[in-house]
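> Each in structure tokens, the structures are laid out below.
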Structure I
Amino acid sequence: MTVADLPAHTIDEVFSTWLDEFGAAMEHADPARIADSVIDDGYWRDILSFTWAYRTFSGRGEIESALKATLPETAPRGFRRVADRVEPRLVKRSGKQVIEGFFDFDTAVGRGTGFVRLLLDDVDPLRSRAWLLLTTLHELRGFEEKLGDRRPTGVEHSENFAGDNWLDARKYEQEFADRDPEVLVVGGAQAGLTLAARLRQFGVDALVVEKNFRVGDNWRNRYHSLTLHNEVWANHLPYLPFPPTWPTFLPKDKLAGWLEAYAEFMELNVWTGTEFVDADYDERARRWTARLARADGTERVLRVPHVVLATGSVSGVPNLPSLPGLDEFSGELLHSSQFSSGIDYQGRRAIVVGTGNSGHDVAQELYSNGAAEVTMIQRSPTCVVSLVPSGTLVYALYSEGPPVDDIDLITAAIPYPVLHNTYQHLTKRTCDYDQDLLSRLHAVGFETDFEPDHTGFHMRYLRRGGGYYINVGCSELIADRKIGLVQAQDMNKFTPNGLLLSDGTTIGADLIVLATGYENQQEAIRRMFGENVAEKIGRVWGFDENGFMRNMWTRTRQDGFWLMGGALNESRLYSRFLALQIKAELEGLLPTKPTL
């Protein structure tokens, strides 16, 4: 029987045979036997369940050594299929025919969820072994999420006619008048809200502080035309998915309203109009003293064991480069974060510095709203892909049909070498799809690149957080010379009236927009928590030695300090794991350092 001929019942049998042997080897705590369930050059990724960390092990030797170190304390058992998970299925991944499936298991502290891709044995499919293996901690025993049959009954409100009702209790809870929270979350956009929702379900008392006056203003206040560049089905929030009637690509104001409703529906404690001032950590007491400036002008001091900076994967602090003559410009100068609408600049001349997503969108909005002249300055080559199909390929798994939580686990299972190879294949496809567009851009002098290793725009996002553009029309405007283009090396300096080029040509401007990105999150930490904390933690984002994002969603070198951020899909997935670590620490279950 060839792989292509496998019937459904055999696919099921292959997966069950592997899981039975793998589970038995785990329960017997036999590292060599467990390692035999994985191909010699396979991968095992663990998120919290065995290591209390984010770890990747490659090859039999590493996997067996890791198992020897972790099995005694983990005590894994009860490996089983789960009825509400996607059935095992035969698929093609990275050019390989594999059977992929999900399983649950128990550990000394809770319940785990796993995912495996079995590389099929052509001779005897029942001898297939794991190519990729993921194990994760899903919940802590005794502190499970309050879902389904564990949901609150509400009886305490329906039977209490003389005392406080539900609304009274909510107001009291949100005020924190006579208590401090267990967790202070700084930032009330998708990162902070998803984490707060997870913490609440795990029984953790958390307060979110947001400097804007409404939840959702982080999106609401961005430029007028902004829409998300990935599909709605990749962006659901925990516990509360978007309605099936919603558009594929969400407008910013629609998302902003949803975030505001989410905070209300999930009963999150959020203080808007509240500025985080600073915080100091007492090593002996293991408490932060955090100072907040409230909207009414008062100051509140909180003493909390945990602070989470949830202001994104970048700092939110504009990167303002030093450009020759810029301080002499007499017109209006903005960072792209301050730009709201092109309507205000009808008939005016504009220069946009930067050719990432924001730079292109700002330039297109200015042009579309009647700016007299728009010129973009390109400082470095930019990765450009069309929105459809190229920009959506990295999220193709989410359109295959399985529940979003299952797809999240599949994406988390992919180790860096496999991701690298996958993105190279995807980038070749995107370049083929976009060949005509790229040729037209090159013809007018626009410089493109797709990373030195040709891994494309999404790898650039994971490495740098920016430097790419998902085309929604601006590339055609540039190619048609409706929006001007200047390479940075052709600049001489800015002048009071615009830009002087090296050849003596001048470009007049009434407005300059710096679409130059944001500083690394480490700089925000430096401003908010001081030099010592920033240096102790180090840089944020980009791949660490295990192929996860550096310092994100995990314990840092500063006790009681955590970082939460990323896109909507990352916030949904990793909010669970961050919340589990905080809950485990509060309950005395988190080891002082990871097992490995």
Structure II
Amino acid sequence: MDWELKRELKEQLAQETGYYRYPMGTRTPVALVYPNSYFVGMSNLGLHIVYELLNERDDVACERVFLPERKELKRYENTRTPLMSIENQTPLHDFPIIAFVLSFEMDYFNVMQMLALGKVRVKAAERTEKDPLVIAGGPCATFNPEPLSGVVDAFVIGEGEVIMPAFMDAWHEAQAQGMSRQEMLLHIAKVPGIYVPSLYEHQYDEAGHLTAIQALPGAPERVSRQWVQDLDAHPAHTVVITDNTEFNFYLIETARGCGRHCRFCMAGYCFRRPRNRSLGVITREVKAALKHKRRIGLMGAAISDYPEINELCREILGEGLSMSVASFRADSVTKELVDSLAQSGLKTLTMAPEAGSRRMRAVINKGIEEEHLFNAMELGLKAGIRNFRLYLMLGLPFEQEADIDAIIDLANRLKDYMEEKGAKGTLTLSVNPFIPKPFTPFQWKPMADRKYVEHAFKRLTQELKKRKHIIVNVESPKEAYIQGVIARGGRRVGEALLLAHELGGSKAFKRAMKECGLSLAEELYRERKEQEVFPWDRLDMGFTREYLYAELEKAGGLKATIPCFDGCHRCGVC
């Protein structure tokens, strides 16, 4: 045991306010684990939501665990000190329940590393009656839990506010009745929104393709996503206050879900229906922030779509606070929102057209026209903002070489406009490879060939570097293609993840895939058949497979789908 590591955790806790800490032995301990650094994890609003939700019960003591920084990791490993929680420095293996928050596929390698570091058996099948129950929730768990089905005992499919109270009740019932581990798994599988992968058998053909998924006796045929009907009943905000976060904001969620139907966006499909919190509830959250932070971070899929955004801006500034948003839709941005951001000290205005050509924006149903981008830029310039950022993707389905040219042309014309208005600021393009995701119309489509994407990145960079004050930032294709395999991966990809962990982590993933008899090209570049059995087919997001495929066909035909509206029943969620 490295007692210095324990002391450092106590010091980290001393720098926080708002945490929960209960005497040992008075409540059921639950480890809430974010499989990345403290800095990243404490910037995740979902972690705060679940932390408060569990600790407000009278029978749970929820403590946080994070991936140590690289130097600390070495100390844990060299001294064989088990991974510990922040609140009471409890070893991970001493928690009866370990709950992971999964936001990014690349964190899956960290999940396995943290379990091993915490002296917990990594493989679910090897855990005994005395071992912790390992569960996982969050976006990645909801969309496709299968790559971690050999590691995680149970997944939370949907929104934790609805599922976790019932899950904890079921777990306590199992303990009170003295159920075996297998009996407990069957018992918690009855909770709506809980998916226990060991209760489902996957069958394959000789080529290794998934052909059927069989529910074992006692397991539900399908697990339906659970979601909060009334957001006002569950305010979502920063709970633990610390300066050691990515943004150093007091986060407040204004809305959840998005009704814009962008065909690439998993969150847009799997967080339906779109829901807004009332202005009164958010206003109370703003007032509560006054004693903690001076800067509010508004969270939501499309902040500018919030129906009372102008009133909310006035409320925040009227309290003497400043505000920030990640990005907004250029077609719904208001002068008051931009002015409020500028008054708050915003230096860079971020927009997400996602594609450079009108044709490609029709394919993905983005609905943004160039005039929207120029209008938003003009609002920013008039407000005194001099720098702009565009989020874009390359390698989208139906993309052509001309669509790369369109990005270059659009960037040049936007920069021309900035210069015409006397703005000497920077235009930054943040460009990522497109990754097909489950439960979207593009789940059937192959990922673009890596050589094509690298060629496209090179073209963008070479063409735009000729222009002063245009910066092109591109995501690592290597990491994106690992994500591409995992995002739509099944249990066989999960076997490769486990092997990669044993071989040293993400750097060994390609080797692990090969040793497991899997082809990266097959996983990435194969067009899926219309009736193909997907690893996530036992999950029900509320809309039909036929609806998604119809959206794929509309994408190929450049046909638009209008946003959600009251009384709409097109997709089946409402």
Structure III
Amino acid sequence: MRFVNIATLAIALAPSASFALIDPFHAPDIISNVWQAIGLPDLTAPFKTTLQLTEANLDGLAVRMEQIAAEGSGKWLSDDELKAYITPSAQAVSTVKNYLTSRGVDAKTITQTKFGDQLTFVSSIGSLQTLFNTKFENFQLDTNKAVVVPRAKNYTIPSPLTSLVKSVYPISSFGVPKQLVPIATFGALGKDESAVARAVFSERATYTQCNNSAVTPACLRDAYETSSYTPATSTDRAITIMSLIGQNFVQSDLTTFLKRFRSDASSVRVKVTDTAGGFTFPLFAAGVEVMLDIETSVSQTYPLLNDIVNYGNQFTMGDIFNLIPQYFLNQDVSKRPGVISISYGANEADFSAAEAQTMCASMQKLAATGTTIVVASGDKGVAGNGGACATAGDPFVPTYPGGCPYVLSVGATEQFPEQMVSLAQSKFTSGAGFSNQFPRPSYQDSAVSSYLSMIGTTNAGQFNRAGRSFPDLAAAGSNYIITTGGKYGLVGGTSAACPTVASIFALINDARKKVGKGRVGYVHPTLYQNPSAFYDITQGASTQCGPAGTSGFSATSGFDTPSGLGAPRFSKLRTVFGA
């Protein structure tokens, strides 16, 4: 998994977007030390600002999503139906626009999103300081002195707009501060591993048992019971791999991989969409993360349509996990993918409550139209992206955006039969914990309450017992063979498990289409009602806090925090979802 180093709830029936906020209009409590204040900005400089308007009825949307999930038909909301829940009234929008123009904002710069729930405008920094009762400073990125951004540590929404505007960004958002290094690094095959790989290559057609030293597509298809299923050829957008922060896709590496491991798919050419400053250069070296993700998904789902969205770059500012669903929401519903795989994350503490609320509401809106959003849980156990809980009794560090109840968070296992990944074998531990921003959704109540009763006072005071537990499930995430730079190597992380799980749900969508049903979309309530559709993971733990790095949560029979519901079984899930 790649960690985006960013400094930038519930009604009874369903997770709600009406989260309780504490100091909502402040920057995160801890701004990453890669940003240094260096003085005051030019007050005449232009600054683009977005207002997240108060939606018409997010609580009602949450209830409707529960109803659709329970019905099982897959008849998710059309864009017009979604508008009824999220588009503010014309009067509300007019009030906000009139207020802005009365304070000197040029009306020609004001734009609205497709659903009208966001307004973006351009004004001078000086005008913004007056408008939002704040003070900007220039912040410089210590790893790239050329990057200087004006930001404010807090702001106030004018009283005439307090019921109409939920948040303002990126005034107090500190965006992606550097190009990332993969948590799970690529390593060349050693002598013993090369022998294993050669054996796997030669036995590809009949290989039915997984080898812990070199996990192949054939292994994954056997392990999760998809090898006997034949998807239909379709032009529907089955699964989109998100490629963030400078990851470069190389078609020749994918082709080499498929020729070796999925020869019937070797002619696949993947469409890459570069947007928001993302760029792909065929002659540049391949990014480990994007190649891992796309090689995994294509080899699991062929001939379903896979594509890559290369979003942003190292200068992208703001919460990229909010920008991603907004990007898809601005597309026509018919062009949105059935499943999105996001193998990137950050620490939840890097985001203010207002930022987190806005992000999760965006994820909710996208899920309501039938897209399943799958995210990796992290590779540092309960320590977030590491290094923040080394003292006995330190609070655990939840990751982001996996705490949002509308994304499907995925942890990682090793070996077959599976257990949670370990530092000893896999060199990482699977991210897990309880959100400090998002309360436990109702679909988790029974499972999580039982687990909390079982662990009693263990780690008392180090995590939020009332928070949303993550991950929701787990899958193999260690020793994947991939191809990058024309060479085979091994890689691991929850970022390997993430596209594997995303692929399984893409196949379920395909099976449902064959019987006249829609996409599974918001799957969470159905999954938690059917724990028998998962392999129970009972061994291992998610740790890495405390002086010895051993504090954390242990796997056990039934639902547990490290593995969630367990590892998915395609045949069982196919039955559960009526396909």
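Rule-based calculations on the coordinates, nothing more; no lab input. From a predicted model like this one, the values you see are computed outputs, not experimental measurements. Cβ atoms are built from the backbone, for glycine too; each structure is taken alone.
> With percent of Cα pairs over 30 Å apart coming out at 58, pick the structure among I, II, III it was computed from.
It was calculated from structure I.
> While we're looking at this one, here's another question. Matching task: 24.9 is the computed value of mean count of other Cβ atoms within 10 Å over residues 144-151. Pick the structure from I, II, III. Before the final figure, lay out each step's value.
On the way: I: 11.1; II: 24.9; III: 15.9.
Source structure for this number: II.
> One of I, II, III was used to calculate P(r) over Cα pairs in 5 Å bins from 0, in percent, for residues 224-271 alone, giving 4, 16, 18, 17, 18, 17, 7, 1; which? Before the final figure, lay out each step's value.
Numbers: I: 5, 19, 31, 23, 14, 8, 1; II: 4, 16, 18, 17, 18, 17, 7, 1; III: 4, 15, 19, 25, 23, 10, 3, 0.
Structure of origin is II.
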